[in-house]
Structure 1
Amino acid sequence: MPVVLDSTSFLDVIWWMLIVFFWMTFLMMFFAAFADIFRRDDLSGISKALWVLTLLILPILGILIYMIVRPAVTPSDIKMAEQARRMSGSSAAEDIAKAQQLLQSGAITQAEFDQLKAKALA
């Protein structure tokens, strides 16, 4: 019974590790794009079907095209951010009040306060 490890070199092991790494990377990108397509509320059913077909027919090119064409912020991203803010228990008014206290104590500058206020209101 031959032992397979006798004919396996260190470079073979490195080569297989690279293949597995890139294969797993591809799968993660594929499933992330697939999940993102179905998570988005701004796409119609036909659009979702066309994107899925594109991903299945041209996987690598389809993923790249989807990532380039996809808007940076989608309505569902805004909803998720708002839910996270509500779950954390802080409201925009509380965040601004905390920033105002920091401004009055001199811990932050007016410009930093304005940034925090804009972030709380966003």
Structure 2
Amino acid sequence: MKVHRLSEKNLIQIVTGKTLKPALCVIKFYSNGCSYCHNLKEHYQHIADSFSDDPGMYFFAFNIDDVPELPKQVSINGVPTICKINTGVSRPVIQTLKDPSDPDGLTWYHPADVLKFIKGSTK
């Protein structure tokens, strides 16, 4: 499944409930200068590929370097950060993967934890 780069306009549409189509949107927030983000990219793509048969899921990546101030609806403490949002409702709930207690030295998040987090909201 393709990981789409998300624009600020589309991010705002998703987090404010302006996206009417019911779906699960998984978003990886990253920065070009973050080595964890760079190393996580391939794992995130493999995870997205594992959901290629699910038409109700979309995987996105949002570069925080493109936006000096993130929209107020999105609260992240650093990068990488992975969120999931169910769309098609007037007030989407943004769930954020918690920081690991034992971070992976290369990717910060353990890929298995990312997969478990995403599967926690699938059917």
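Tell me which of 1, 2 gives 4.7 when you compute distance in nm of label points 7 Å out along Cα→Cβ at positions 27 and 91. Structure 1 accounts for this read-out.
Ranked by relative contact order in percent (Cα under 8 Å, 6 or more apart), structures 1, 2 are topped by 2, which has the highest value. Structures 1, 2 were shown, and mean count of other Cβ atoms within 10 Å over residues 43-50 at 17.1 was computed from 2. Structures compared: 1, 2; top value of distance in nm of label points 7 Å out along Cα→Cβ at positions 35 and 51, i.e. the largest, recorded for 2.
Consider the structures 1, 2: one of them gives 2.2 for distance in nm of label points 7 Å out along Cα→Cβ at positions 83 and 107 as calculated from the coordinates. Say which. It traces back to 2. Quick check on the output: 2.7 is distance in nm of label points 7 Å out along Cα→Cβ at positions 19 and 99, derived from one of 1, 2. Which one produced it? Label of the originating structure: 2.
-0.22, -0.40, -0.64 is what came out when log10 I(q)/I(0) by the Debye sum over Cα atoms at q = 0.09, 0.12, 0.15 Å⁻¹ was calculated for one structure; which of 1, 2 is it? Derived from the structure labelled 2. Assuming -8000 is helix-only ellipticity at 222 nm (-39500 (n - 2.57) for each DSSP H run of 4 or more, over all residues; to 500) as calculated from a single structure, say which of 1, 2 it is. Structure of origin is 2.
Values in this text are rule-based calculations from the coordinates and carry no lab data. Nothing here was measured: the structure is a model prediction, and the numbers come from that model. Cβ atoms are built from the backbone, for glycine too; each structure is taken alone.
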